[in-house]
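These notes open a run of structures that come right after.
What follows is calculated from the coordinates using simple rules that are stated; it is not laboratory data. Because the structure is predicted, anything quoted here is derived from the model rather than measured. Cβ atoms are built from the backbone, for glycine too; each structure is taken alone.
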Structure I
Amino acid sequence: MVAAGQVRWGITSREGMSQMPGRHVNDHQMRLYMKLRQTHAASIAAAKAGISTATAYRIEGDPRLPSQRQAQRERRRPDPLAGIFEEEVVPLLQAAPGVRTVAIFEEMRRRHPDLDAGIRRTLERRVRAWRAIHGPEQEVIFRQVHEPGRLGLSDFTEMTDEDVTVAGVPLEHRLYHFRLMWSGFEHAHVILGGESYVALAEGLQNALWAVGGAPVEHRSDSLSAAFRNLDADSRRDLTLRYDALCEHYGMTPTRNNRGIAHENGGIESPHGHLKAAIKDALLMRGSRDFDDLASYRHFIDEVVSRKNRRNGPRIDAERAALQPLPGARTSDYEETIVTVTSTSSFTLRKVFYTVPSRLIGHRLRVRLYDDRLDLFIGGTHLMTLPRGRSFNNGAHGHVVDYRHIIHSLRRKPMALLKLVYRNQLFPREAYRQIFERLIAALPERVACRHMVELLAMAHERACEAELAELLTTDMAADRLPDMAALRTRFAPDPAALPHVVVELVPLATYDVLMAGEAA
């Protein structure tokens, strides 16, 4: 039996010998036969098309394609959504076009407890087909033609899933990611804080100087994260600074519409490829811990460099089309003025910073970078402090250096007991733990005096790490530190002290000099 709409045929060789029939004529063979039939007799056209003469005569009587003659397949089992889809599902889709199919499935199961859980896929296919015919119009993505040297893209991407640690401490960070649209050149910069103008300016300038030129247009997101919590004047100032940054490099600044991520699609998708490459490199490295931040940044640079080498010829071609760089970088920091209070500190962006006490009462000019603060008094650079971050719950952060206040703390050791930033004062975890043991075992006054002496010893004898190891050993042995032994251990070695001999000049020498001046 041959099913409706199917034509069986026998293969005929060039010698006219007929082979066993069994295969069905397909649309391609029939079209070939109809084309050959225009210039050949039916038997010749059939032979050239690979079908039998009898099949050719049947085609002459019914010129429809085999696919057009096939009967539509009918359902062979009861419809599990009969009486439900048109009556209940379709009204839900019309009332809430964006509702998820899984939500509709759960609602139908709630309304009809006897409904089989296996109909979920059937429902999903039916809803998909209904939306294809009756659903709302969707947004269309328009592919663009890009020219070399025309467009550069900037964006930030989270790195919290990679579980990177620095010296054993989890590193909360994100990446600033720059990409040239035509060649695919990429640059990534580790950002410790949030999305800000400072992070954008630093990362963008690093990228432009790395590639050796600037594109005509620079596109970023709406910078909504950088504008968050700023007043109108600050937002206006930030906009002007961003425009000035682009003008310095001869770029036209453009931004995506807020909330429309695909407008920056040229870099959103490469985010995933870059993070996948970093993840693979971390796995092959065998460890996610780095000695310091500089080592991790060097690791990121190596991963990005390997990706750029694959696009080397295109990058070289686009580099020739980029605009030349200006003579120098422009500012990639924010500048503000702070006053050092009597606590030998200042507060900036909800973070408490200590400084040497000799600066109490002075007004300092602070250049705020993503990862550091540069302090100036007038035009003189004083020091660089690591940048701290406030907490998400609104609590202030602390960047404390015990060396700044240890001289005053030695005169007032009991101040350590209730110090607001006491836990942040200890340079290492071992110092904090030993203080807890001292407080538990000794009177408060004695415990505070011993702890301050330990901190002073770490500072004055430059033995912070070695002393921390000794304290850890003492805690492991469940004993308190022997202060006398530590003083002896870290006291200056008399043999190492230089022997200074001062030769006094005879006073008569001065008489000779005075006589010479009189002459």
Structure II
Amino acid sequence: MSFAQVYTRSVVGLHAPQVIIEVHLSQGLPALTIVGLPAAAVRESKDRVRSAILNSGFQFPNRRLTINLAPADLPKDGARLDLPIAIGILSASGQLEPEVLSGFEFIGELALNGELRQVSGSLAVARAMKAESLVAKSTTADEQAPRQLRQLRQLIVPINNGSEASRVEGIEILGAQSLKSVCDHLQSLADPSVTTERLEIVTPSPAQQHIGYQVDLADVKGQHHARRALEIAAAGGHSLLFTGPPGSGKTLMASRLPTILPDLSDEDALEVASTYSVADSDYDYGTRPFRQVHHTISAVALVGGGSRPKPGEITLANKGVLFLDELPEFDRTVLEVLRQPLEAKQITISRANSQLTFPANFQLVAAMNPCPCGYDGDGSGRCRCRPEQIKRYQDKLSGPLLDRIDLHITVPALPIADLQNAQAGETSAQVRIRVAAAHKQQLKRQKKVNNELSPSEIDKYIQLGEGEQQLLQLAQQRLNLSARGYHRVLRVARTIADLADSTDITSAHVSEALSYRSK
């Protein structure tokens, strides 16, 4: 047979659309041509594939080879197409039976000696296969449905990707060490008399469960007001700004926020792990991400982008925390790109040849000093900054950005005597119980956390008495609250009431919410 068809997947953004590799052998001078919008890494695969086939004991066809990557208008990049291209060549040249290929999808990079190397995006591929299998179940009775949707395939990946991809339930993952082992498996299926060893299905091991957080809120001594704000932020998904002198514990507290957030659901954990799989970054499965970025970061690195758009820090912080330390030191244009994602919970990257949307449902936690030297307002009198210097420093942050931050907290420096005599505070586990209870109330009432409520949902789920309305009117006059600020106060007040297990929002809840809008 001079034609073969192999199934694989490309990774575009966080999605993994199906790619069909078509291989055709024809008469003519020996040549290998790859068409179908391949990137440089895919075009270079011809040399890796040739060496891998020869070093695995097979013959490389001495004829004209044309390889088409369909659909032709879908970008294909990365070395994950090496394995399916090699399988297609061996099948088209008659060294593998083509009938068995329809039951598999393949991804993997080939070494020159035929071994399989780990690739990025295997979890995204497995999730895409599962999504299509759900479509297949709903269309099984429809004879007009495409055959590839009605047929559930197995996924063959490099052995080092097996543990990651096997997290997706409902998809059978086969881990392979080399091209030879994959071919042996396929030949044993085509001919039962062949005694070659078959690949085994990879099963998730207990070791894949996350090991937990390495820090705890009990490490924070004193700072009761800031700890309270941290609990409110965790319960309602609110953004937070700490202002205080160096060494007052701003970074310490920010890093403890993920430890008191409710546990991720199975689907959310897979979504986060899939993002890190595409980004080829390490991730402790099941934990809330915590991304601390340096103030020299560029706008593209923060929100994502590039000629072939990749996820940025706000997407890697999805379902977790994005921490910006020394906030005024960031370039103002970099900070301004956060304004839209903070509201929309996603970011759309538009380029001439593509438009991709990445999730960005993160909690923003920022920290800053009150002045350039950091000691403005400190009782020791160490600050030597002039008023115009302080104003210029604080003016680096725009009003629209500050208006989008729900909680503004002043963190004072603690005397050494207070640190030495401070009693141990509550642990993350103790605080997480209250946070999870409030979180559960919100999901039961409105199917989302309070910070995600739209203006119409605020009118529906947040009802105020006459006294609370008058309090807010007075606060609007004194604090010059914008409409956005007004809605954010209501969301925070609703969260405070949920933590108190109160159905109604009282004046005490509104007053506490207003106390966090001093900026």
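What the table below lists for this structure:
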quantity	calculated
Ranking I, II by distance in nm of label points 7 Å out along Cα→Cβ at positions 127 and 479, the structure that comes out highest	I
Origin of the derived value 140, 73, 54 (Cα extents along the principal axes in Å; candidates I, II)	I
Structure responsible for 22.7, with Kirkwood radius over Cα pairs in Å, for residues 71-342 alone calculated and labels I, II on offer	I
Entry that produces 0.05 once FRET efficiency 1/(1 + (r/R0)^6) of positions 119 and 303 (r between Cβ atoms, R0 = 30 Å, to 0.05) is calculated, selected from I, II	I
Distance in nm of label points 7 Å out along Cα→Cβ at positions 31 and 511 - highest-scoring structure of I, II	I
Structure from which 8.7 was derived, distance in nm of label points 7 Å out along Cα→Cβ at positions 23 and 375, options I, II	I
Origin of the value 0.55, where FRET efficiency 1/(1 + (r/R0)^6) of positions 279 and 423 (r between Cβ atoms, R0 = 35 Å, to 0.05) was derived from one of I, II	I
Ranking I, II by distance in nm of label points 7 Å out along Cα→Cβ at positions 255 and 431, the structure that comes out highest	I
Per relative contact order in percent (Cα under 8 Å, 6 or more apart), the highest-valued of structures I, II	II
